[in-house]
Every structure is written in structure tokens, then in C-alpha cells.
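The following blocks contain the structures, represented as C-alpha cells.
Bear in mind that the values in this text are calculations on the coordinates, not laboratory data. All values derive from a computational prediction rather than experimental measurement. Cβ atoms are built from the backbone, for glycine too; each structure is taken alone.
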Structure 1
Amino acid sequence: MPRVDPLPIGSLPDEFQGRMKQGQQEMGFRANDVLTLARVPGLMEGLSTMTWAIYGKDGLVTNELKRLVSIITSTASGCTYCESHTIHGAAKAGIAEEKIKAIWEYETSPLFSDSERAAMRVGQGAGHAPVECTDADFDELKKYFDDNQICEIVGIIALFGFLNKWNATLATDIEANPLAALKRLWPNASNP
């Protein structure tokens, strides 16, 4: 049960109602966390701008890598809401289901490249509080990515750092589609 209820979509300004409807068409559900974020003036808009800057295009690293890092970060932080959303988003973006299922075997699975392993290792360490990234993790990351790319990777980690804390703290209800993806791809995940 959520600690704060999401706002009804009809209570949002017209511009945001349109964005919510567009998001619902793209994702297949209406995001409860966005309707809770809307309770703080400017927060929904600011998060939308940041999310677009990170996910809106491939940018400096691929969206596939960004999605893999977001899954690892959200899972390491313990946010089942974001874990389910990132798994759903990765599957919807076309990342192979066997790769999603094997994400916690990234260190040894042949499905992952050395550069993906380095980025996911940093995402996993950064998902913990306190952060568990080491200089050695970054030395490995720098073998594959330049400083600008590293900042983009840390951007995805930081975005989900906010979302993980927001949703885990407020116990945001997981919508049906992300929950179904979590149960289908990670049947042993803790039941939210």
C-alpha cells in the first residue's frame, strides 16, 4: 500500500495530462510514481527533462547499456518498483530476455562484454548506500569509456538513485505491466 497516493491524472495541468497519456501509450501503463512526483511543483517537469537527457537518445553510450546499468543499480538499491520498471523497459526496448535473466551473472556470462561488466560493476556498487565503487572499478571502466561517457553512465545511476529512494520510501504501487515483466523474467524476485 502506498504511503502517499498518486494524484488523479485529471488534477494535472493540461500539458502534463498530455505527457502522461503519451507515456501511457509508449509504456503500456500509467506511472504511479510520476503522479506522486506531481505533488511537488516543478519536480515532475525537472525529472522529465533529466530523464529525456539520459534516455532520449543514445547519447555517448548506448541505451542498451543504460538500461542494463539501471536494472543493476535499482536492484542493488533494493527498490522493487524501479527494478520492475527497468526490467520492463529493457524488455520493451528489445534487450534479449536471456540477457535480462542473466544480469546477476554479468561477471561470468558470455552474454556480457567486458565494457558492460565494467559499467555494471560501477552501477552495482553505486546502488548501495554507502557507495561501494572503488578506484579499481573506475580504472577498469576507463579502459572502455572516456570521461564524458563515464559521466553519462553516472547520470543514469544518479537518476535511479533519486527514483529508487523516492519509490522505495513512498512504497509506490507497481503497475501491472512492470510487475508482470518482473515475475516473468525474474520469477525468484521478492514479491512486492
Structure 2
Amino acid sequence: MNYIAVDTSGKHLTLIAQKDGKAYEFFDSDCGVNHSVRLMPELENLLTKADMRISDADFFACAVGAGSFTGIRIGVSTVKAFAFAAGKPVLKITSFDTLAYNVDSDKVLAVIDAKHNGYYVCPYIKCVAGTPEYVSGERLAEFKDYLFVSGEEIKGVNTQIVSVKEGLKRAIEKKSGEVSNDINSLVPLYVRKSQAEEGR
């Protein structure tokens, strides 16, 4: 399967172009708030290396959140534009998938630091995702029987650090049967309102 995948949901930037069974990858662990500037140039470079055009993709995959509100919107809008232009389907991957599918454990809690003693979490039981939540640090104790996984060190929380890049590839492999021709189904996953919205 040939695909192009984009993850701009955190401070990292992950791009994958898979063509004829070979994956070409770009990963920057600290893209910061520069996704809008770097996404297209880095993707163009990657497609050149892969000798691949947008139209060569069988589908487009995108990490839809939870995570950075602005980053998520950039990734989703870019991938939807590709899909509409090429007339190809989309695959929705959550940021939690990119964490949880990295490990082999019956009970996994994907944890994303939302700052200010808040966390985006999603439980997985035998690779089946539960309901994403925004929880306080105190509520993390409710998941004491789970293996905590995260893409980066979280101060005060004991997590297994995993690769979001490898997790994105594994999630695409596991969820490839969920590719959808409904391009508008690719929408951001917001577990909670943005600070701007909460302040209204």
C-alpha cells in the first residue's frame, strides 16, 4: 500500500511517504510552533526522495489529536486538501494510537501532557481504544493497573517513552481497514476546549 501520513499534533513533526513497500520518513522531535512553515517544504523533500507524487498515494493518513489545537488544524486541513485534490480516501489516526500501538500489553494508557497538572488520556484494552478524557493528575491513580505510555518524559508521571514515528506507522498498519472515502470525516479530536474557548 502506498500512503502519505502527517502528524503535527504535538511539538514534533512526523511525515511518512510509503511507496512500493518502502517507507521514507522525516521526523523532528522539536518543531515547536513552526508546523505551518515547515510542513510543506519537508514533505516536498520527502516526496522527492521517494520519487512519489501526491496522486501516487492510495490514501492519506493524519493524526487528528489530542494535542496542540493549532498543530492539529494544520495537519488536518493539509491532508484534506491532498485528499480532495487527488480524489483519494483518508485514514484517521489519533495521537493516542501513535503511543498505544508501540507496546504489547493488554492494558495500556496513552498519556499526553496537557500542562498545568492536566493530561489527555485514552485507555486501550487488548488494542481496543476506550474513551479519550482530560484528567487531573490525581485521577491518573484510577488507571494504576495500566501501562502508561507517552511520547516524551512527563514530570511526575511514570511512563514508558515510545516513538511517535514508529507508532504512527504501526497504527496505520493496524487501522488500514478503516480507510474512508468520506474525506469530511477527517476532523480534529478535541478532548477539551481550547483556552480561548474556555475563556469566553
Output 0.75 (FRET efficiency 1/(1 + (r/R0)^6) of positions 68 and 156 (r between Cβ atoms, R0 = 25 Å, to 0.05), calculated) maps, among 1, 2, to structure 2
log10 I(q)/I(0) by the Debye sum over Cα atoms at q = 0.17, 0.23, 0.24, 0.25 Å⁻¹, for residues 20-123 alone, calculated, reads -0.86, -1.39, -1.47, -1.53; among 1, 2 the input was structure 1
Can you spot which of 1, 2 the value 1.00 was calculated from, given it is FRET efficiency 1/(1 + (r/R0)^6) of positions 52 and 148 (r between Cβ atoms, R0 = 41 Å, to 0.05)?
1
Origin of the derived value 24.1 (mean count of other Cβ atoms within 10 Å over residues 76-83; candidates 1, 2)
1
Taking 32 as the value of relative contact order in percent (Cα under 8 Å, 6 or more apart) derived from one of the structures shown (1, 2), identify that structure.
1
Tell me which of 1, 2 gives 0.85 when you compute FRET efficiency 1/(1 + (r/R0)^6) of positions 12 and 92 (r between Cβ atoms, R0 = 25 Å, to 0.05).
2
1, 2: which one has helix-only ellipticity at 222 nm (-39500 (n - 2.57) for each DSSP H run of 4 or more, over all residues; to 500), as calculated, at -19500?
1
Please compute distance in nm of label points 7 Å out along Cα→Cβ at positions 108 and 164 for structures 1, 2 and give me the label with the greatest value.
1
